[in-house]
1. One of 1, 2 was used to compute distance in nm of label points 7 Å out along Cα→Cβ at positions 17 and 265, and the answer was 4.4. Which one was it?
2. Out of 1, 2, which one gives -9500 for helix-only ellipticity at 222 nm (-39500 (n - 2.57) for each DSSP H run of 4 or more, over all residues; to 500) as computed from the coordinates?
3. Using the calculated result 4.7 for mean projected area of the Cα convex hull in nm², for residues 193-272 alone, pick out the matching structure from 1, 2.
4. With relative contact order in percent (Cα under 8 Å, 6 or more apart) coming out at 16, pick the structure among 1, 2 it was computed from.
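What follows draws every value from the coordinates through simple rules; no lab data is involved. Please read these numbers as outputs of a predicted model, since none were measured by experiment. Cβ atoms are built from the backbone, for glycine too; each structure is taken alone.
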Structure 1
Amino acid sequence: MSLLRILLFPISLLYFLYQFIRNKLYDLKLIKYYEFDIPIISVGNLSVGGTGKTPLVNYIISILKNDYKIGFLSRGYGRDSSGYILANERSDVIEIGDEPYLIKRNHKAVTVAVAEKRVLGIKNTLDRVDNIQMFVLDDAFQHRNLKCSLNIVLSKFSNPYYNDFVLPTGNLREPKSGIKRAQIIIISKCPPELEINKRQEIIKKIAPLSHQKVFFTTIDYNHSLKGKDEIKIKDLVDSHILLVTGIADSSELEKFLTKNRISFDHLKFNDHHKYSDFDINTIKSKSIDNKVITTKKDYYKIINNQSIDNIYYIDIKVKFLNDENNFKSEILNTFK
């Protein structure tokens, strides 16, 4: 922990007290919340960024979209717009944000909307789109004015919530006791070979309540890179590339490249970074003789600014290490 974070501990105590009281007021129903007549699944976390919510949202929508009419709602981080927007086939990453843009691109038949206020976003979408049967919400766990049918909370294996503290000393948005509101707890970005006894140790530390289930997931990387053409990861073994990321946590991607004997220089930007002409020119100048590898959401933000011939993205998906069918059942049970 940095010295600055230690010095900010008094502010963390005040923030802790504020969030604790706020949650208690909602728990005691002294502050009202809104409840809709259709199932609403919230995918969120206790900490700030980097837990892998978007791959899980993709996974959940894939489970549901063939049998149900799904709406997806997000704040739309990184967009230049504000307020409520209902996405269409012409919506770009600047208008609706990188993650909603990817959801719309991956699931064209799914209704996608963005709004800072989730209750207003759901109401506006239901007014405009007929027969929506369920909403999947990104990053809505702290929106206590909305009652969700199922709260899914992700916590990163390398920095689990139970070892953390509230901002600004730690990375938690609220006290760790907030985990009690979740029905599903997912330890994400686990090593693929995580042993059962280690999982049991983590479950013991979580001490799940009777209404809670714990799952473990890892990141499954596609071994093909896509851009203007397609190349295989195996064809880049022992080569050198430029890695460009604008995400909260790039450590797993770095490990993947290293494991596959691909060396790299890394241009690392903040999460939801907006790529300027200067950024693009820097990328071009640093990759004259090498390929550029980036994430899918960074790829579309970059090429939305300028075309780069030698840039490729690596796609990912979530992979369950335990009880995947049980997780699917929990999702489908929200309709009962």
Structure 2
Amino acid sequence: MATDYEGLLSSAICAAANLKPKNIYFVGCGGSLAYMIHQQYIVDRETEIPSRVLNSNEFIHRNPKALGSGSLVVLCSHSGTTPETVAAATFARKKGALTVAYTHVEGSPLWNAAEYSMLYDWGPESDAYNHKSGMALRFIFGFLQALYPSNLYKSAIDITKNLQSIYTANKVKFAERAAQWGSANKRASLIYTMGSGPVYGEAYSFAICLLQEMQWINSAAIHSGEYFHGPFEITDYDVPFLLFKTVGETRPLDDRAEAFARKFSKEVTTVDAADFDWQNIPEELKTYFAAPVFGAVTRVYAEQLAENRGHPLSVRRYMWKMQY
């Protein structure tokens, strides 16, 4: 029987909205945690509900005092088997919180641990509408629409139907730039990423997942605003930076960081959301759709880097191969 994506999503949205949460915790590990930063940004901008992004294991050990009845805990694990995230769902439910989880695997441990689970599609043939990025946007904007009905939120939900077209257009648009960057950096042993606001999570994910995990390249994600409070001291003519430059509220932070970095480094590459093919997305929604488009575009950069290095993105040294 076909999976009822819409029914699962609708149930999760209704439960979260009916709760009228006193606070929200976004919980995950690695790339799943990184994508929560974007969702938390939307909630932070559009509501007065306090929200946090926390690593699954720290969430348990920190044991926030405000966690309990009336709390909404949103979790994600691609495989649904990340032990820390499964444990976090169980922990949150014992505390009386409402748990909602994203996963790619129906019937996985996380699927069973959470009160409400949403299933997303994955793979080269999957449509972005049912992909993690599309599902996350539909959940957050569906939740907002249920709480505070607005034409803006309705428009955002409608736009997710066209995500695949937007991704495809931008992958094509940035393909040549990605190929040049991959070739230029094929022998790089260190690449810093930088970003802010809704796309800082994408810079973080690119650093820890695509560069460190999948390419074994030393990296660190630098917040554009934090660049001037320590990290800019490592800037030199041959130090590579990959800047994820957003649109919207925090763009001035990226402008400032880019201007300084380019004064002293010849290896600054900017992927600028202002150059995206937005396909009629309203100006006021671009800030919220920048992160998923960055995710699609910079994946092409990672693929080109892997191709030039002869190091497939699927290769691991420790992950999934031993106990840790």
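1. Values: 1: 5.1; 2: 4.4.
Of the options listed, only 2 reproduces it.
2. Details: 1: -9500; 2: -15000.
Only structure 1 yields this read-out.
3. On the way: 1: 8.0; 2: 4.7.
It was calculated from structure 2.
4. Values: 1: 20; 2: 16.
Source structure for this number: 2.
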